[in-house]
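Enquirer: Next up, some structures in C-alpha cells.
Throughout, read-outs are computed from the coordinates displayed, never taken from laboratory work. Just so it is clear, the structure is predicted and the values come from calculations on it, not from any experiment. Cβ atoms are built from the backbone, for glycine too; each structure is taken alone.
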Structure P
C-alpha cells in the first residue's frame with residue numbers, strides 16, 4: 001500500500017507546512033496507529049503521536065456510529081494553544097495537523113483539503 005512512499009509523503013507535508021505558516025506539525029499515520037511520515041517538533045514522539053491520532057479517529061467513528069451521524073470526515077481537538085485536526089485519507093491512513101492558536105481555520109481547512117487530494121494520489 002504505502003511501502004516506498006514515505007519520502008513522497010514527507011515532501012507533501014513539507015509543502016503544506018510551507019504553504020501555511022499556522023501549521024506547527026503534520027503527520028500521516030496508518031489507521032492502526034503506525035507512523036508513515038511526519039514533521040513534528042523535536043520533543044514529540046512520532047510513535048506516540050501516530051497512536052494518538054489513530055485513537056482520535058477510532059473514537060470519533062464510534063461516537064458517530066452510536067449516534068447515527070454518518071461516517072467520520074474530521075476530528076477536531078481544540079486546546080488553549082491551538083488545534084489538532086485529524087482527517088482520514090481514503091480509509092487507509094490519516095493526516096494529522098497541529099496549528100497555533102492564531103490559526104485561521106478556513107485557511108487550515110483549505111490546506112488540509114489540498115493535502116488530502118495530493119496524498120490520495122499516492123496512498
Structure Q
C-alpha cells in the first residue's frame with residue numbers, strides 16, 4: 001500500500017476551502033454532517049449488491065464513482081481533523097492500540113463477535 005503525506009493533503013483541502021471563502025461554512029458540526037452524507041453516498045454504491053458483487057465493483061463502470069465517494073469521505077475527515085486540531089496519525093495509532101487490547105487475536109481470530117460478546 002502506498003503511503004501519502006496527510007499534512008500535504010490536509011493543506012490542499014484547507015487551501016481549496018479558503019480560496020472559495022468556504023471556511024465560514026466549515027464548522028465542526030457542518031463538516032461532521034457532510035462526512036456522514038458522503039459516507040452514506042459511498043454506502044449507497046454497495047446497497048443491494050450481493051457479497052460477490054461488492055468485491056467485484058471496482059471492475060465495473062462504478063469504479064470511478066466509488067473512488068470519488070471514498071475521496072469525498074477522506075476530504076471531510078481530513079477537514080474536521082484540521083479544524084479540531086486532531087493529529088489523525090496519532091489518534092489512529094492510539095485507537096488501534098485500544099482495539100488490540102479489546103480484540104486479542106487468540107480470543108477473536110475468525111470471529112465477528114463484538115468485544116463484549118466473548
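Enquirer: Taking helix-only ellipticity at 222 nm (-39500 (n - 2.57) for each DSSP H run of 4 or more, over all residues; to 500) from the coordinates of each of P, Q, which one would give -14500?
Expert: P
Enquirer: For FRET efficiency 1/(1 + (r/R0)^6) of positions 69 and 109 (r between Cβ atoms, R0 = 35 Å, to 0.05), the calculated result is 0.65, so let me know which of P, Q that is.
Expert: On the way: P: 0.95; Q: 0.65.
Derived from the structure labelled Q.
Enquirer: Further question on the same structure: By the measure percent of Cα pairs over 26 Å apart, tell me the structure among P, Q with the highest figure.
Expert: Going through P, Q one by one, percent of Cα pairs over 26 Å apart peaks for structure Q.
Enquirer: Which of the displayed structures (P, Q) returns the greatest value of distance in nm of label points 7 Å out along Cα→Cβ at positions 29 and 93 on calculation?
Expert: Going through P, Q one by one, distance in nm of label points 7 Å out along Cα→Cβ at positions 29 and 93 peaks for structure Q.
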